[in-house]
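Where a number appears in this text, it was derived from the coordinates with a stated rule and is not lab data. Because the structure is a prediction, the values reported are computed rather than measured.
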Structure I
Amino acid sequence: MFKEAAMVFFYCETPLHAGSGTNISHVDLPLQRERHTNYPIIQASGVKGACRDWAEGLYKANPAKRQEIIQVFGPSTEQSSDHSGSLAFTDAQVLLFPVRSFVGGFAWITCPLVLERFQRRLDMLEKTNEVMKAIQNLQPLEDCALTAANCQVAMKEDDKANGKVILEDMALQQDVSQVQALGKLTTWLKDNALPCEPVFSYIKNRLEQSLVVVPDDYFQDFVNLSTEVVTRIRIGETGTVETGALWSQELLLADTVLYSLALAKDLPLKSNGRQTAQASMQFLQGIINKGKILQVGGDETVGRGLVRPRYYSVLKGGTS
């Protein structure tokens, strides 16, 4: 039984490829996606593996800490029958997705379904807070986009209070009727989800003016059609492309924000008492605090999948 829960946010610094390994479209290497929504995800095993890999790199020369890694994340495959790990993760889901805008560069979009899911995850950590109440009011009408009053990705029309929000080739009517609720969500994300390093002050200020809540159908279209698809080749010793070494790859865009729920349970140990759920969460928080950058997904050697993690918990001192 899980006794502790926390949330880990990931801000993509570079495009990320968490591959499905199955070619079902024109893209040779598509992203991992949910079956029923087709939203991009990072499977829980990839999230857990990235955190474990970072921890092992941090404590390479510390035998005591390396033993704790085994207790927190679980033993190697050969010894998996000994015990499970104390820590578990859910799939990382998209919370904010960047989309090219006609004005203002790009917008971060989200939608009621994504926010409702996020609200349910928060409910596992705390029963109610201001942002959870605000989320319930963020329900855009058909073909409308909820924005801040000073939204920099909206085109103002003459003599009209609301303008147009043009994202890629889709035009939505701007709606500023939920400025207060949207402001509460933005403030919470700035304080708890976005990286806390000073270099992110511009991104946090930009989020206030560039966050757009779109209808569910629009969000689904954007996460399906507005990911990045690159074509890659392999060069042989002669300096030419090797035969058959041409493939396409789908990437989650830089500036995407994802989140995963971390859960911990007490773990009885055969030789040394128990690994408590609270100790496991403290260990996770510690490695995230020490890691400005984690690498998630494939293609590490070409700079893919560099993310900045942020730990959030309602425990005292739990946000970092």
Structure II
Amino acid sequence: MPLVSVVMPAYNAEKYICIAIESILNQTYKDFELIIIEDGSEDSTLEKIELYNDTRIRLICNKENRGIAYATNMGIECSKGKYIALMDDDDIAVVERLRLQVDFLEKNPEIDVLGGRSNVIDSHGKLLCQGGIPRYNPKYIKAMLLFRCTGFSNGTTMMRKDFIDKYSLRYQEDCYGMQDFKFFIDSSKKGNISSISDLLLYYRNHNANETKNRLKNNIKERKYTYAKFQRESLNISGYKLDREKMLAINTYLAEYGEGCRNKKELQLLYEAFSDIICQARNMKVDYLEELEHYCKLTLSNQVKNLIHF
């Protein structure tokens, strides 16, 4: 039984699928299976996958396109490994990726979900930007996920299978590309999320990217879903805000929002944060210090943006 199951949904990825597959097959860490879920592609993706005669590859074919969340969940259900690593069909894994993450999780049994640093490349593999070092403190990530998504790409994720099975954690379908945010929120309520500073992945930014197209084609729906998940995250953790304060969170901490545009809006966000911190103290949460730091940092950044507005 392999220690790691790599889950790779594939859809209309004929241009990049071979590079993605080979970046996994060439890993320095060898104890893995690669589960590829061919999700009803309309191009030659399936034919490209079938060129590989490697016993580590397990191919699952959907008759019709069901979406990345469905395909990911299918791969998770079929996985045999102690750890599950996610991989997109157009990205490139650094050759040491699996070894680095397995080593970390073996040494840190309290961590349930792990990410890492990724650089962004274009359709030709040219570097567009270097990713910053993501947050690694599980308590800070828990606090951040009350409002925002994690600072690492979902494609760098490795998780403990027994953890996600214990709590029935899966990727939600039909949420306009926000399944990563929801999964991280749910995971943060049940366990610990962390990341490593090592570069694990080259994330490809191109016009055929499914998440990018969902954002472009469903801007209003995605904005609504993001706000909905923010409300759910706060409510699940026991925070009760009035309509005005919740609206301040949804508006000024939107996924692609402008933030506070004047002192009045900044005051509303400050009051929302103050209420949340007060409730956190009363609940005696173990991440109070990190929550206070996140709120102060966010307000500081909002002030800086307001000065330049």
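Which one of I, II has helix-only ellipticity at 222 nm (-39500 (n - 2.57) for each DSSP H run of 4 or more, over all residues; to 500), as calculated from the coordinates, equal to -9000? So the calculation was done on I.
Name the one structure among I, II that relative contact order in percent (Cα under 8 Å, 6 or more apart) of 33 was derived from. Answer for the origin of the read-out: I.
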